[in-house]
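Trainee: Pasting the structures in now, so scroll down.
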Structure P
Amino acid sequence: MKKKLDSMYLFFACLCCGAFVVYAIYVNSFGPNASLIMQYFNITESRHGFIITVQSVGGLLTAVWLSLFGERYNKIYVISACLALLAAGSILTGVLPVFLPHNGGYMLLLLFVLASGIGYTGIDVMMNGAITEVYPEHKDTILPVAHAFYSTGAMAAPVFVALTVDAARPGSFSVPFLLSGIMSAVVGAAYLVVGRRIMPSTPYADMARRRAGTAGNPAEVFRNLNGWLILCACLLYFSFMYGLSVWMPVFFQQEKGMEQQLSGLMSTVFFLGALLMRFASPFFFRRIPIERFYAAAGILSAVCMAAAFAAGPSMVPLIVFLVFAGGFLQGANTVALVMISCSEFPERTASASAITVLAFNLAAMITPLAVGFLAENHGFMLPMYLLALCMAGSVLVVLAVRRPGRAQRSQASRQ
């Protein structure tokens, strides 16, 4: 029988969810804010995409390091430090217009987003393990709920940006970052204080013993071809997701003639659908094989998004419905990819789970810059269709991965 959590542990679980919320709000504020950022710094689409690329360089290096050596560190302290770094980068971005003139400070912005990228990636990599280890009897409930709160933050970010910026003042792009940085600082401080209170009864009370048990090669999954194929499938999926998160509002504003607030709300509609699927996914996972679910949901999501991109500017209700359906259908695909990866490497679940984080940062480093470059030279229609093809391509790679995996296990069982 599961033990009932006391109030301090419940509060700590809420702070874990809060960390995902502030992380999601920060990451997903760049898309709805793209037009004002480009106006303030007088930059093109490709240079705006480069902001995300620089941010993801720090994230990628952090993901690699923590996926290899993260078990040696106290996760509560690492997550607290990463929340502080996210807060610092976001607040410094928020005060840029106060100290620098219009069109100035682009290089400083790159430095600040680099720091924030390290911070939010550390939260992403370490939080799954922290929840699993602090709540071993309740992880099946708390972990999905925490990820659902990320979707809540992602859904709220476009509304948050729309309510806090002024389209007539490009410098107001900084307000959402300043406010999200303050929220990150508050959550980080509370997380550290409560984490220290509960630490004596967590696995982090004796870190010397934990470090002694971390011998071995955590990157063993990449000795297997399937590990690289799963990384490829994750990279294609997160290219689809990150490209939409950063550029979909600008696409609807420039190609469909929507107002800034309405185009930003398209991201909210997309992530609202994803949030609902996060809560509904256990129902589907119990009834449909995970690979079949991923294939069906991924293809249908790609079709819905391609149809939304093709719809005429006067068909706004249809576009809203298609974007919502596209978001809903792919909403559980991140969890599905983690489950597929862990089922392929059941003895290396930590490294297998880290594949998705590596792919997320690779996609964030490449996709916004590539879409921005294509948009400058060919308009937004071509890159948006290519993003839909990325989702379909991810499905094909997953299906290709699972066939040899099933054959190998079948042969082993016969022997």
Structure Q
Amino acid sequence: MVKIGIDIGSVSVNYVVLDEAGTILEERYVRHKGKPLEVARDLLAESLGAYEVEFVSTTGTGAKEFSELVGASFVNEIVAISRAFSRHYPHVRSIIDIGGEDSKFISLENGKIKAFSMNALCAAGTGSFLDQQASRLRFTIEAIGEVALKARHIPRIAGRCTVFAKSDMIHLQQIATPDYEIVAGLCYALARNFKGNIVKGKELKPPCAFIGGVAANVGMRRALKDVFSLKDEEFFVPEHFTSMGALGAVYKVLEEPSIKAEFLGLERLELFLKEDKPVPSNEPLEISEANLHVSYELKPIDRRRKFYLGVDVGSISTNLALIDEEKNVVAKRYLMTEGRPLEAVKRGLKEIWEEVGDVEIAGCATTGSGRYLTADFIGADIVRNEITAQAEAAINIDPDVDTIFEIGGQDSKF
């Protein structure tokens, strides 16, 4: 008969199957994409078709409800992790656990919990922080570790708040900082956040183990070693770094048979998942047809005239406008910057050229947070800050204007 351990986290379901001798027969790490109960059910259904199950033990933020529905033991995450380490790595004194939505620091002494601390509800300092920022740079979470190792210079990025981190990243992108250096900066930001907000004044004693899904990131391994000044022999990633909680849930039941629950099968879980569970919500927002399709007349091209190009490279969008000598707009583009300002500018120039053809550009100006980099790239005649550029445009369009409100992707102005 087999024993099954399931760790249902905020991002993944970690699953282990052990035989009577304690040998790990199966080990699975599956991202549940917002459907933890369904993924755990599918994994358990596979095992029920292949093995005779003695018991199921669960842990993790999403395991309580699941355990009640299927008849499984429930073990606190901290306890489960400590049990796994006392069985596999009794010499470990400190544990760094960074998952998708939470992070934990556990201090052990003689295999028992001496102290622990966890992050607050903020995503900063967790795997989702890396996931979100990596996607902005068009990297998968799996790829950023190797990318980060290319960096020799580590830029400083705020790690206490995802909003501030994004601002720092945008600034670095606008000054043409290589992507791999920004990724490395993110890893070090997360490591510093873990030290300052989670470990705080506690002592991290070696040997130290790094577990959780983020432990697969070699860039994070390097960052944690550097931030905590750990030598190679004082820091390691266990073989089963994603499954220590699931393993510990099984070991806790083996050590305390009184908490073993009678496995009830999947019937109650199936009924629960089929139930309609209305979620209270507000009426959806709607936009009127007039606001959805704002008409704006573009003047026809007169090739005998000279034209002037304006480029506004912002944190979220890149905007280009081509006007003639009489200040008529003849072409414009609104493009997403997507963390690559020069690529957005090139795309905008290409699209405008395809629309209007070969015309004489008598002058060019740039503005926005990426104005200096863009000016060098396209050979701009002048560079102006956003406030000056917006004021000039507003006065030319309506001389009576006296107030401007501007809300952008990363900043707002009055």
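Computed from the coordinates by the stated procedures, all read-outs in this text should not be read as laboratory data. Keep in mind that this is a model prediction, so the values were computed, not measured. Cβ atoms are built from the backbone, for glycine too; each structure is taken alone.
Trainee: So if we calculate mean count of other Cβ atoms within 10 Å over residues 237-244 for every structure here (P, Q), which label has the highest result?
Mentor: Details: P: 27.4; Q: 20.0.
Answer by largest value of mean count of other Cβ atoms within 10 Å over residues 237-244: P.
Trainee: For relative contact order in percent (Cα under 8 Å, 6 or more apart), which structure out of P, Q has the highest calculated value?
Mentor: Working: P: 26; Q: 15.
With respect to relative contact order in percent (Cα under 8 Å, 6 or more apart), the highest-scoring structure among P, Q is P.
Trainee: Here is a further query. Starting from the value 33, 28, 19: which structure in P, Q was semi-axes √(5λ) of the Cα gyration tensor in Å calculated from?
Mentor: Only structure P yields this read-out.
Trainee: One of P, Q was used to compute distance in nm of label points 7 Å out along Cα→Cβ at positions 21 and 197, and the answer was 4.6. Which one was it?
Mentor: Going label by label, the one that fits is Q.
Trainee: Let me ask something else. Here log10 I(q)/I(0) by the Debye sum over Cα atoms at q = 0.07, 0.09, 0.14 Å⁻¹, for residues 117-316 alone was calculated and came to -0.31, -0.51, -1.14; which of the structures P, Q was it taken from? Let's see the in-between values first.
Mentor: Details: P: -0.31, -0.51, -1.14; Q: -0.40, -0.60, -0.98.
Checking each candidate, the match is P.
Trainee: A value of 29.4 was computed for mean count of other Cβ atoms within 10 Å over residues 245-252; which of P, Q is the source structure?
Mentor: Structure Q accounts for this read-out.
Trainee: Computing distance in nm of label points 7 Å out along Cα→Cβ at positions 253 and 269 for each of P, Q, which one ends up highest?
Mentor: When distance in nm of label points 7 Å out along Cα→Cβ at positions 253 and 269 is computed for each of P, Q, structure P gives the biggest number.
Trainee: For which of the structures P, Q does the calculation of helix-only ellipticity at 222 nm (-39500 (n - 2.57) for each DSSP H run of 4 or more, over all residues; to 500) return -28000? It would help to have the intermediate numbers written out before the result.
Mentor: Numbers: P: -28000; Q: -10500.
For helix-only ellipticity at 222 nm (-39500 (n - 2.57) for each DSSP H run of 4 or more, over all residues; to 500), the value -28000 is produced by structure P.
Trainee: Given a value of 11.8, 34 for Rg and Dmax of the Cα atoms in Å, for residues 5-84 alone, calculated from one of P, Q, which structure does it belong to?
Mentor: The correct label is Q.
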